[in-house]
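Taken together, the values in this text are just the output of simple stated rules run on the coordinates, not laboratory data. Note that the structure is predicted; figures quoted are calculated from it, not measured. Cβ atoms are built from the backbone, for glycine too; each structure is taken alone.
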Structure P
Amino acid sequence: MTNASVVTYLTDAGELSHLLRCLSQSSIDHVLVVDHSPTDSLKEIVLSFPSTEYLKAPNQGYGTGHNRALRRSLEEGADFHLVVNPDVFWEGDIIARAVAFMENHARCGLVMPKILYPDGRLQYLCKLLPTPADLFIRRFIPSQKFRARAAHRFELRDSGYDHVMNVPFLSGCFMLMRCDALRQVGIFDERYFMYAEDLDLCRRIGEHWDTIFFPDVEACHDYAAGSYHDRRLLRIHIASLVKYFNKWGWFFDRRRRAANSRCLRALRQKEPAE
């Protein structure tokens with residue numbers, strides 16, 4: 001059984017309909033839409049799709065919203081669970097192909113497909129576990145040339161994004177996860193209101209399972225980068241990163257160094273996933 005969850009907050013109705021149409025045409029058994037919006041204006045749209053449930057809930061954070069669905073999946077004995085953003089869409093049943101890959105790779109705990117912008121450009125969402133310097137450079141250094149050089153390594157651009165890779169940090173916009181992995185490491189850490197919860201969970205899964213970039217299937221993400229334009233979201237983003245580094249370590253993080261080294265070494269050798 002494969003379930004999915006979507007967390008919404010003042011989400012565009014057309015955008016959500018597009019995603020739910022993709023989910024309804026995919027190998028998904030049940031979709032739970034957790035709506036954090038002030039009103040229930042999205043309810044009618046959600047309930048117009050088969051096997052889709054609407055839940056109005058107080059806005060206690062992105063991870064908390066998805067956890068409402070993840071707990072159900074774990075309790076019901078689901079095999080896989082898809083966490084997906086409402087601004088993601090795709091063509092065809094990419095879920096079936098991704099699940100088939102996971103079923104054939106017993107060590108795979110999480111899969112992310114190749115993610116594109118709507119105009120077809122690649123989004124560089126395969127990353128190393130970040131250091132404080134990685135994130136400071138991306139956000140605050142004014143030199144675009146310097147930022148680009150730093151991002152090149154952090155975002156694994158030399159890999160070509162053209163083959164299966166075991167990557168320590170995959171984006172939370174599309175996380176297809178093995179429920180057995182979640183039973184082992186736990187679900188989203190609810191101390192993060194928004195941002196860094198995907199990094200934290202991906203890292204926890206990656207300490208016991210493979211976290212795989214699977215470019216054989218593609219999805220589009222209409223990425224808004226809200227914290228780059230909204231000071232309130234920027235404050236939330238910074239607060240989440242402080243919580244993350246307080247939890248895992250700021251400058252002295254041996255497990256981060258080991259995970260990044262394994263990834264870079266495998267990419268140099270182009271080792272296939274086990």
Structure Q
Amino acid sequence: METAGEQERGEVPFSGPRVGIIGGRGRMGRWLGGRLRQGGHEVLVADAGQEHLLPEIAAACPVLVLAVPIPAVAGVMERVGPFTRPDGVVLDIASLKAEPLRLMLHEARGEVIGTHPLFGPSAPSLQGQLVFLCPGRGRRWLGWLRGWLEQGGAQAVEMEALAHDRLMAQVQSLRHMLLLGLGQALMEAGFDFARDLPLAGPWFSSLAGLLQQQARQPAELYADLALNNPAALPVVRALAESLTRAAACLAAGDRAGLVAMLDQVSAFVNGGGDAEKSEPQGEQSP
């Protein structure tokens with residue numbers, strides 16, 4: 001807990017604050033609770049079916065973490081908002097930031113920070129991990145959080161919430177929908193993973209590995225990320241339109257049009273320069 005001197009100086013003791021985790025028995029909630037306890041923090045936990053504990057935990061903990069799905073943030077904040085501490089902080093760990101941040105700002109009485117750990121509960125530690133920080137209100141607790149992350153070896157990147165969500169639309173939802181489309185196409189084409197993947201070569205095997213990894217995760221996770229991010233639809237539409245143009249070139253036998261599309265993407269990827277074209281490692285010439 002804070003000492004009187006620390007309170008007077010407006011400082012947050014690095015290892016002192018008690019932390020409450022709502023959703024603390026979920027995979028990321030358990031991961032976070034374990035790391036905090038290792039660092040000497042007292043951690044209080046509430047999960048589904050323990051809603052009666054939420055006001056008590058919110059009032060007792062200077063740091064309150066929401067480790068709940070994005071659709072659950074509104075209901076949780078309505079329940080705990082009046083009990084949050086004016087001298088504390090509420091933060092979430094959702095993969096999108098604009099809407100959770102808005103809800104926390106509306107209901108919380110103290111500081112607010114949106115966070116997004118760009119890793120899952122299988123990570124062995126914070127070492128080398130990327131964590132986005134989206135400040136909402138106040139800066140006092142932001143310094144404490146950044147210090148805790150960086151002491152654990154994480155890279156803390158501060159970013160505005162809408163900019164974060166636009167980036168996630170490109171690097172998360174677009175990837176998820178790309179792999180979804182790949183999987184649907186392979187299914188319709190009659191691809192057999194057991195029979196055909198050993199013959200596919202290293203590049204396609206790497207791509208198929210990403211598809212298999214995504215298929216092992218809950219479908220609701222990817223659906224919620226896309227549906228709750230307004231920036232996702234435009235980039236997914238752009239992907240669909242690009243594939244439609246490529247299919248039209250194939251249907252028309254338009255070699256020049258297809259080459260033009262490929263050259264345009266090559267110029268973009270290579271920064272607009274005339275990068276020397278080389279045969280990819282592990283691929284056979286046509």
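Descriptive notes on the structure:
- Structure responsible for -0.66, -1.16, -1.39, with log10 I(q)/I(0) by the Debye sum over Cα atoms at q = 0.10, 0.15, 0.17 Å⁻¹ calculated and labels P, Q on offer: Q
- Test item: helix-only ellipticity at 222 nm (-39500 (n - 2.57) for each DSSP H run of 4 or more, over all residues; to 500) calculated as -15000, pick one of P, Q: Q
- log10 I(q)/I(0) by the Debye sum over Cα atoms at q = 0.16, 0.20 Å⁻¹, for residues 91-234 alone from the coordinates reads -0.93, -1.22; which among P, Q: Q
- Origin of the derived value 18.6 (mean count of other Cβ atoms within 10 Å over residues 163-170; candidates P, Q): Q
- Test item: relative contact order in percent (Cα under 8 Å, 6 or more apart) calculated as 12, pick one of P, Q: Q
- At a computed 19.8 (mean count of other Cβ atoms within 10 Å over residues 203-210), which of P, Q: P
- Label whose coordinates, when FRET efficiency 1/(1 + (r/R0)^6) of positions 155 and 259 (r between Cβ atoms, R0 = 30 Å, to 0.05) is calculated, return 0.15 (choices P, Q): Q
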